[in-house]
Structure I
Amino acid sequence: MKVLHVVPSFYPAFNYGGPITSVYELCAGLVRQGCEVRVLTTDANGLGVVLDVAKDAPVTLPPGLSVRYCPRIFCHSVSPELLRRLLPSIRWADLVHLTAVYNFPTFPTLAACRWLKKPLVWSPRGALQRWQSSRRPGLKAAWESVCRRLAPGGMVLHVTSAQEAAESVAKFPRARAAVVANGVELPPRLERRNGSARLRLLFLGRLDPKKGIENLLAACQGLSNLDQPWSLTIAGSGDAAYTAGLEENARTLGLREQVSFVGEVRGQAKTDLFAASDLAVFPSHTENFAMVVAEALAHGVPVIASKGTPWSGVEAHGCGLWVENDPATLAAAIARMSRMPLGEMGERGRCWMEEEFAWETVAREMLRLYGKLLLKEESAP
């Protein structure tokens, strides 16, 4: 099967967060399943930053992926070169997989698939979900209206949770949603570093209002009655002004001694951070998947996940709590988990990730989705 992935940015454009790793690992898994996969993307790695990659020929990454990085000329993903290569690439493919919504490649890819009658899987990656402080809702609604007009019939929306499916299909009622979770890379062994009697809390992720970090800080102010000392490490990057505001908020709440901001961590530094943490807290207002929850569990760290994430399963599998993200509830959840066997809970979470979220499992599920869509196209009159 020949599959074309069209995505505005691609590995190693880590400035765009978790989806970069997810799309790369999916493509690599599909190659291992026998697919011939090509990626059409740009060299964007954030505003004003581009990747140091070859742009005059396809780049073959270690898994055997063929990636064409097209020069970005402005904004995040505006690339005339990508537009020039789009039609020939779609003609080559048996099936097209588009990722992201509010980006330059979206309109032309939808239109080209409709014109060439190519089956399309579209991964919004949570972009179609809303919360009360979502930015530019009017502009997004207008963009989605154009997408509905351009989208081919029979399009499948790839979502990672039932919650995302409901919100996405509400905006594209003619499409069918298919739930295929993200995978997670499992470290070969668990590394745990014993601490003192202190409870070591962790938040890891993009620093953005959607992540509910202000609620977590307010919750920490309410931990004065905790039976043991505690600390919170906040790891991640974001808008400079917003990050400075979070740091000032922590100082205003009197948390300067307990809360540390360590910036973005990757690779071994991330592994070391998980190894030195007892409990991870993710209080997002909304998430389509929340990759960091899976990463924490894969590293044997139990979690508190907000009900804005689709991780109700942490309670059923005995590896965390799924709670509202208001400060009082978060504080109570932290206090409750501080009295639980966190090591055992972390081991249960690791087993769950290994059984259901390994990338090979996810790639096989996606390949089955592709096969069903192709079979439906072939049987259509």
Structure II
Amino acid sequence: MKEIAVLGSTGSIGTQTLDIVRQHTGKVKVKALASSKFSQKLKEQIEEFRPKYVYVHHYETIPKELIKKYDLIFLTGEEGLLHITDLFVDLYVVGIAGIAGILPTYYILEHKKNLATANKEAIICLGEILKKQYKKIIPIDSEHSAIFQSLKGEKTKNIKKIVLTASGGPFLNLPIESFKDVSVEEALQHPKWKMGEKVTIDSATLMNKGLEIIEAHYLFDTPYSHIDVLIHPQSLVHGMVEYIDGTIISNISVPDMKIPITYAISYPDRWETDVPSVDFKNLHKIEFFEPDYQKFPLLKLAKEVGIKGEAYPIVLTVADELAVNRFLSQKITFDKIPVLIQKVIERANFGKPKKLEDIIQIMEETQEIFKQVEKEVF
């Protein structure tokens, strides 16, 4: 039986991971759960899955009767994070959203543990200092899971091109002039995927796909010139790899995160899911076309930032998270998200990070640059 630790257990990826555990009772057991704070949902997860370890990020306590009833080892704070990321488990599943996932990801990889993750921000920000350890990672993002599977058994030197697909988000056909009037509710209505708020807004701006370009560069050790993006509204083909002999291997399934999560947990085997198959008989059309970089400038900016390298991918990641948060709190309009991010990138001037402390410093200073830019723009 596999033992796993689920970090970010109450979020979208975490709850779907636990759905898979329910479906495969007898094959996988939850040894640890981690969340940013104690909640009713975490309490219910503890009662159902009976983990040995529970980590809560904020310094707080969970009910003593809960600890006693289930004989829990309760962890919190920096010392607790070090402990929860160094357990004897077969796999860590990280579903923590945004930059909050950077430190746990760092410790898991430093402890040389197997990692399945959907946190692209951590992969990007740690890429310059930990990319040699990325071979321990099984990606959960549907696109990177698709590439991971399409590369299986193949040699990196034989890759001609990696193609990531994007649905185009909710505003694919919306005129750019209307972006200033987009509401938070409208931006959170993704046409194909059910995800957390941050990644859903990133999908609406296509920044999500831009970040995935940088993530693919680090995960698959592939130059940016060999990574392309195509808009694919049907969201059935999640990624493709073209080889030097002209062969293209693709990964096709209905858009459901349970598929890549199940694959990550079951790897190198495959387990059954309750997700329906693609009905090719009734598939009337399947489309691919170039992105509109004028409407979605963040996609182009992300690739440029990746090529520049150094600390710029870190700056981009932090600036994006801050801009998205401002939009979600209705402090800026949707069309101002790329404006803020672009100006922060232009203002940043950092060297290449060499250790975790450098990354933390770059992130902190980027937050200060963002605040200054925000004052100037508004």
Structure III
Amino acid sequence: MKSEKVNAKELLQALDELQTEKGITKEYMIESLKLALEAAYKKNYETKEEVNIDIDEITGNIKVYAVKTVVENVEDNDTEISLEDAKEITKRAKIGSTVNIEVTPKNFGRIAASAGKQIIIQRVREAEKNLVLTQYSDKQGEIVVGVVQRTDKMGMIVDLGRVEAMIPSRELVPSEIYESHQRIKAYVLSVEDSGKFGPQIILSRKSPDFVKKLFELEVPEIEEGLVEIKAVAREAGYRTKIAVSSDDENIDPVGACIGKKGVRKDSVSKELNGEKIDIIPYTDDLPSFIVNALSPAEILAIDINEDENIATIVVPDDKFALAIGARGQNVKLAAILTGWKIDIKKRSDIENQIVE
């Protein structure tokens, strides 16, 4: 194979640009390029020769060298060379040493350009993948702001700037409708490496933690640790119940979350497109906590069955529907908030049972 000058000056310039734009070091890219060119050489010329690729970073010239071991008797021409032939290349050759023989093929420039393009594409993808994994892994459990790109049956694609994220259909609120290019907030559920599809940032607008995080951002007392969100129960798009407490007797945790004239709660509700939010005081006293969780229902009596983890609640007949709530929301969310099964009964039903 006749050798020729193969120049990669434009390729090296592209590597400089990659270092600036993507943060991929030029040294790393050159080493990757050398490995790619070694593989391309062996594949294209069907040889088992061990080769070294030399890239002159100043001139851009690329040379291919076959690496051969100096032996007394040559048994494998691909990997071995006689001492006599080796001495013609370098006077320092001796048995057991290696010599480099330039074997740059005539048409290697085309191969180098193709391999260079492929390795650049591959390394850029890897860099973007690593960027997502490192940058957004730290944002798991946080709220991000993005722009809606498109929506289909699988969910919504959101542009976060340098990367795209996905809100799966299961994490969208059915009552919410968004248009392309609209800005939205969402909660980072997870950052997953999905193999050949690359890293995926999974967002949610349906998670109860989304509401919790919105209140953390809206209420300074929560961020400062003066108010604690103890539990959140949510039926996305309709209603959320949130239980809060404070160890500081001078702070009203419910009032802090509601804000002056309701401004803090209203701000969160607005972000949730008008979703109703009940903020209740948390207490370690279970009966009181369950009563609070059923607010605004009027409670006449409560019976706790610890063996079955059931709380039986008695309410006035005319307040039964309020206690249950529309589509059973009030009692269902109270049960989620407290972790107890809740059985609501009318006063007349209890009285009839006593008479019987």
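Quick look at the numbers
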| quantity | calculated |
| --- | --- |
| Structure with the greatest value (metric distance in nm of label points 7 Å out along Cα→Cβ at positions 77 and 333, set I, II, III) | III |
| Structure with the greatest value (metric distance in nm of label points 7 Å out along Cα→Cβ at positions 117 and 213, set I, II, III) | I |
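Read-outs: derived from the displayed coordinates by stated rules, not from any lab. As the structure is a prediction and not an experimental result, all values here were calculated from the model. Cβ atoms are built from the backbone, for glycine too; each structure is taken alone.
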